[in-house]
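Dropping the structures in below, format is structure tokens.
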Structure P
Amino acid sequence: MGKLIIRSSQLTRALEGKLGLDFRSGSERSAWYCLDGKKILRVTIPTVKGGGGTILPGTANSIRNQLSLSRNQLRELAACPMSGTDYETVVRQKMAKNRL
């Protein structure tokens, strides 16, 4: 499917709105994804000037790995087809399979 290209503002809105992440401000914004009251995954997103710039493909792949998602799943999460509940299901499946 080619390079993973996502706008910073689009991804941040999806992670905050759907997953309830609360990013710390700074040169890199980071947040924890909690499941059943436990910190499970930490995700870091670079601060892009103007807030709406495109995240570099290598950085997008790093974020995808941090979230334990495939390229298509990250695209779906950012573009809206994947809900927070859908993401929770993905994480639970990975935990059962890999002991995340």
Structure Q
Amino acid sequence: MTDYVHEFPDYDDILSLPSGWTDISWHNDACPSFMRKFGAVEYRIFCDYKDPERREIPHAKQFVIYIEDEVNCNCIDQTDTIEEAIDCVYREVNK
């Protein structure tokens, strides 16, 4: 298991996700990320820097949610808070 604090020691926010989410942060990505699988579908939340000037895309929101399966990787939303990102995933799972 990775740890975003070790992979991104200069990260400028504190991240706390509910149980069931796995820290899959990797230093070669632009920012930390967390994953949770529901059935065959993985949901991944990229947690960009709090400071917009440090983000990969400065005008993007801090949290970007992707759905990944064996074939596709699609962005489904962007949010300003981790809570909104988690809610987005749960809404998608419960469709």
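Give the label, chosen from P, Q, of the structure having the highest value of distance in nm of label points 7 Å out along Cα→Cβ at positions 3 and 83.
Ranking P, Q on distance in nm of label points 7 Å out along Cα→Cβ at positions 3 and 83, first place is P.
For structures P, Q, which has the highest computed value of relative contact order in percent (Cα under 8 Å, 6 or more apart)?
For this comparison of relative contact order in percent (Cα under 8 Å, 6 or more apart), the top structure is P.
When helix-only ellipticity at 222 nm (-39500 (n - 2.57) for each DSSP H run of 4 or more, over all residues; to 500) is computed for each of P, Q, which one produces -14000?
That value comes from structure P.
Ranked by mean count of other Cβ atoms within 10 Å over residues 11-18, which of P, Q sits at the highest value?
Result for mean count of other Cβ atoms within 10 Å over residues 11-18 over P, Q: largest is P.
Read-outs throughout are calculated quantities, based only on the coordinates presented, and are distinct from any laboratory measurement. Computed from a predicted structure; not experimentally measured. Cβ atoms are built from the backbone, for glycine too; each structure is taken alone.
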